[in-house]
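What follows is calculated from the coordinates using simple rules that are stated; it is not laboratory data. Note that the coordinates shown come from a computational prediction; the quantities given were computed from them, not determined experimentally. Cβ atoms are built from the backbone, for glycine too; each structure is taken alone.
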Structure P
Amino acid sequence: MLRTLLRMEQPFYIARHEEAPLLMEREAFLEHLLRQGTSLAAARIVAWQLLNVIRLLKLTQLRDVWIGEIEAAAKNWTRQQCSNPNIRSCKHSGSFFTYVAKKWLHFAGVLKRPALPRMRFAGEIADFAKWMTEEMGRAMATVRSRQQNTSLFLKWLSARHRSLAAVRSEM
């Protein structure tokens, strides 16, 4: 299946991918990426990086994986890449490793994040989101964007020790 999905022809690469753990899970993820419009070349790069993710996280089967574990593996990956004389630049290798790992593990439903402390105006922001969805009929992408912008503004305001009541709009 992976051979057809990524249109691989080299027996070495086919065997390398097919013999690695979590074949069905990787295939499902790559198929998902291709359906979303990811190019074949990009999907092949992600497929290769998934092999590194599996190896460095020591995954033989899907299990809960914490963000900190991914970040530690990414540092290890960066060290490996920077020590390789054939690599021209290892500048972004850790961030790409982290990106692929998070995206795949989130897709698989096993990515675990530490609980974030509840923000001061979390209830009000949730009410705002509910109003935008139910009353205004806004799309979820719009609601998420405006929630994020509102949260960022309130964090900015809080960092300057200013109260929300003191805010005035100037036009």
Structure Q
Amino acid sequence: MTNYKEKLKNITTFIFDYDGVLTDGSVFTLPDGDGVRIANVKDGYALNLALRNGYRVVIISGGKSESMVNRLSALKIEDIFLGVSYKLEVFESYCDSYDLSPDEIIYMGDDIPDYEVMQRVGLACCPSDAAEEIRQISHYISRYKGGSGCVRDIIEQVMRIQGKWMNDSAFHW
């Protein structure tokens, strides 16, 4: 099997689950029913930096709340698919729309709803606290837990390998 670092050279697109990847999976429900999640600012910085360097950043999540939309919009992420009950369908449609091949896509998920998509991408990744089934099919398991820097970890690795980390865009938010 190819070393996962070799696959980083071809990446153009990052796709992430939200709950359990961009967050630790905890959801605090407000009286109005909105679920509030805690996100990591270093993950947010890396997501925005990836966008500013021409990568596609996509969120596909079963969760859906106004706070999620607000957070992702603040990071300037436009390809947001929330309330998704079957992620593979959204993934395939997105890939068809942009003529993407699997070897240019990273998908990071943490639980069973991510399984089918992770089997179809060039590089399947997960946080260190992902479900065992997800860990078994991952090409790379971050040393960081969901919501604790796993997103920054994989984005930084890709950008370093491609020579885009610490360039001029890194200093202009």
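A few points about this structure:
- Origin of the value 3.3, where distance in nm of label points 7 Å out along Cα→Cβ at positions 104 and 136 was derived from one of P, Q: Q
- helix-only ellipticity at 222 nm (-39500 (n - 2.57) for each DSSP H run of 4 or more, over all residues; to 500) from the coordinates reads -9500; which among P, Q: Q
- semi-axes √(5λ) of the Cα gyration tensor in Å from the coordinates reads 23, 19, 16; which among P, Q: Q
- Comparison across structures P, Q (criterion: distance in nm of label points 7 Å out along Cα→Cβ at positions 48 and 64) gives the highest value for P.
- Answer label among P, Q for the case where distance in nm of label points 7 Å out along Cα→Cβ at positions 112 and 128, calculated from the coordinates, equals 2.6: Q
- Test item: FRET efficiency 1/(1 + (r/R0)^6) of positions 8 and 160 (r between Cβ atoms, R0 = 25 Å, to 0.05) calculated as 1.00, pick one of P, Q: Q
- Given 28 for relative contact order in percent (Cα under 8 Å, 6 or more apart), calculated: source structure among P, Q: Q
- For FRET efficiency 1/(1 + (r/R0)^6) of positions 80 and 120 (r between Cβ atoms, R0 = 41 Å, to 0.05) computed as 1.00, the structure of P, Q it came from: Q
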